[in-house]
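The data blocks that follow each hold one structure.
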Structure I
Amino acid sequence: MQLALDHISKKVGAEHWLYELSLAPRSGEVTVLLGATQAGKTSLMRIMAGLDVPTKGRVLVDNANVTATPVRERNVAMVYQQFINYPSLKVFDNIASPLRLRGEPNIDQQVRSLAGRLHIEMFLDRLPAELSGGQQQRVALARALAKGAPLMLLDEPLVNLDYKLREELREELTQLFAAGDSTVIYATTEPGEALLLGGYTAVMDGGELLQYGPTAEVFHTPQSLRVARAFSDPPMNLIAALPVGQGVQLVGGPVLRMAVPSVSAQRLATLTAGIRGSALRIEERAGDVVLAGRVELAEISGSDTFVHVATAAGELVAQLTGVHYFDLGVPLTLYLDPAQAYVFDAAGALLVAPGRKGGR
């Protein structure tokens, strides 16, 4: 199916829940809605599902206007953060219910296959009330997948699961989505989850759609500071900078030699340099700039170490691969290839991105 949102907005009283936006998710692909809490992701999904009606604009499915069509008359599967299951049915029957409605053959095989991939095959004979919250969420997810609806809306479906299981299920879901024909809309607050799921990403903030496109493209080329902040984990290091003849100079720090596009003096009045944590290293390479400082904090997260370093240009967070131990207060020098830096203008619009010779 082809879903399209045509200049929709949502206002409740004097409050804007969604500012005017248009979005046409790719048919049969995964579109990630990425943004912090209250970015507008759930409000947008409820309009897509038919649970809410936009204040303005239209919702189109295969070019037909379904704006006022209620959810019960649409073929949509939706999973919320707050799981919903049939309490009187065992797990097997919860998952099997949409298959039976469609008169599917091999129901037992399909149910057990989905349960196995979501790690709940041992709970098929239990009632939902006998399961933990995370297990019940997986049951709701399995039932939504079993429905095989042409539009599947998943509102942070893994948020109630522990870290290890989230990592496993993200990989399983990627394979399940790729094997199906559904248009999948997946809401998350986690940039890493968007990158893992791939497909397309719509970055949202404060009810606004900031940028939409292929996930890797949005990540590597954020069109604004707001997008860069939303699509970075750890947060992108943002440093005040000034234009100089050879490129840009970090306030209190070194010059980053780069080609800055010719734009108005007003746009160049104050610049912001953006440096992803993964671009900072503790080993020097030819052409690097030096950022000397002292360790303020070192955090080990999974297979990475996040080191907070106080430098003359401000506090920087470096994301180092592997487990590293640093004493607090010890000197530490970070190194950066200037070609890995972003530059944003006075209004927060992107001027330079890694791998690009010019701006927008």
Structure II
Amino acid sequence: MMIYLDNNATTPLDPRVKERMKPFLEEEFGNAASNHAFGWKAKDAITWARGKVASLLNVKIDEIYFTSGATESNHLVIQGVVLHCLFRGEIDQCHIITSNVEHKCVLGAFERAQQLGAQVTILEADSEGCISAEQVEQALRPETRLVSLMYANNEVGSINPIAEIARLCRENSVLFHTDAAQAVGKLDLELEHVDYLSLSAHKFNGPKGVGALYCCTRAKEKLEVLMPGGGQEDGLRSGTVNVAAVVGLGAAAEIAKNKSHRKEIAVLTEKLLCGIRKHCPDVQLNGPKENRLLGNLNLTFPNVEVDDLEMELDEIAYSNSSACSSGQKQGSYVLKALGLSDDLAKRSLRLGVGTFTQEKDIDNALKLFENL
């Protein structure tokens, strides 16, 4: 039986979340935009879910907008800000900032922004995968419109000083966005000066294909709508809302606020790391040694051949890089940005411990590492 240790890629659906969703997959099928009893029930369910997400993030309920996930939310912000400048004839005064270790969708959005005429600065992360407030401050220009940096890195678990960077941006009248797909439900977020935040439900035991964008009231007017249509989500994101999925997101947010799962994840992660180090003394931990993302381990095995890694660990579900890039037969661009050679990057893997990981999973996985 496979041992699932890839919770940074996706997490199992919590049975309690599934139960909340079930009525809206069966008898409660109304369209939330319909003006009758079926629609009203759907609308009430969406409002309930919106409140749960807002409560988890400690923001206002009317600042939560449902999307298909963090990728869409990221594009809504990055392309939305750039198009806002473009449509007003200000694209030559549109400078945006990100880093070289962001998720592929953010880097893709910045590439598109550059094609549209925006000026782009890509900051280089340090050897642990972090970006400092000092780097951002040095990169700011009078024409800087947006800074977009992930809260926690999906591959190496580094956590950026988001509160400090967001405060710096607010002081300089620059919009700040964070892709918090990995952080929501795992970290206590500081969002006082954050203008936009992206999240995905499936990263914290909710359903796939649904997420949200936190957009503070003052920043909404700076976004150009990417998909005009029926005016759903207060006009920011048109399209019939997937009620069942949104309810699932709300249920997952309600459970995540409890935080009860965090201690057990931390204990099991430490046990896994210590056990691997016992069997493989030369293993290298990529990213920060302390203050790293809950449940995340990114490891390099410098003296183990790639084929041996794949063969000996074939009963473990893990990733070689981001799930969106893992199908590519090459080393992780994030690890290369941290200074690893292509050869060492290929000898690396990411393990993710989650809410439903059990101690027996760790014990069974460690037996396989004995053979490396």
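Comparing relative contact order in percent (Cα under 8 Å, 6 or more apart) across I, II, which is largest? Mind dumping the intermediate values first?
Details: I: 15; II: 24.
By relative contact order in percent (Cα under 8 Å, 6 or more apart), the leading structure of I, II is II.
Out of I, II, which one gives -7000 for helix-only ellipticity at 222 nm (-39500 (n - 2.57) for each DSSP H run of 4 or more, over all residues; to 500) as computed from the coordinates? Before the final figure, lay out each step's value.
Working: I: -7000; II: -11500.
It was calculated from structure I.
Ranked by distance in nm of label points 7 Å out along Cα→Cβ at positions 239 and 351, which of I, II sits at the highest value? Numbers along the way, then the final one.
Working: I: 1.5; II: 3.7.
Checked I, II; max of distance in nm of label points 7 Å out along Cα→Cβ at positions 239 and 351 sits with II.
If you rank structures I, II by distance in nm of label points 7 Å out along Cα→Cβ at positions 87 and 127, which sits at the top with the largest value? Walk me through the numbers before you get to the answer.
Working: I: 0.9; II: 4.7.
For this comparison of distance in nm of label points 7 Å out along Cα→Cβ at positions 87 and 127, the top structure is II.
Out of I, II, choose the structure whose coordinates give Rg and Dmax of the Cα atoms in Å equal to 21.0, 66 when calculated.
Working: I: 23.6, 72; II: 21.0, 66.
Of the options listed, only II reproduces it.
Taking 25.1 as the value of mean count of other Cβ atoms within 10 Å over residues 71-78 derived from one of the structures shown (I, II), identify that structure. Walk me through the numbers on the way to the answer.
Working: I: 16.1; II: 25.1.
Going label by label, the one that fits is II.
Taking 13.6 as the value of mean count of other Cβ atoms within 10 Å over residues 7-14 derived from one of the structures shown (I, II), identify that structure.
Details: I: 13.6; II: 20.9.
Clearly, the read-out refers to I.
For structures I, II, calculate Rg/Rh (Cα atoms, Kirkwood Rh), for residues 23-94 alone and state which one comes out highest.
Working: I: 1.01; II: 1.15.
Comparing I, II by Rg/Rh (Cα atoms, Kirkwood Rh), for residues 23-94 alone, the maximum is at II.
Rule-based calculations on the coordinates, nothing more; no lab input. This one's a predicted model, so the numbers in the text were calculated from it and none came from an experiment. Cβ atoms are built from the backbone, for glycine too; each structure is taken alone.
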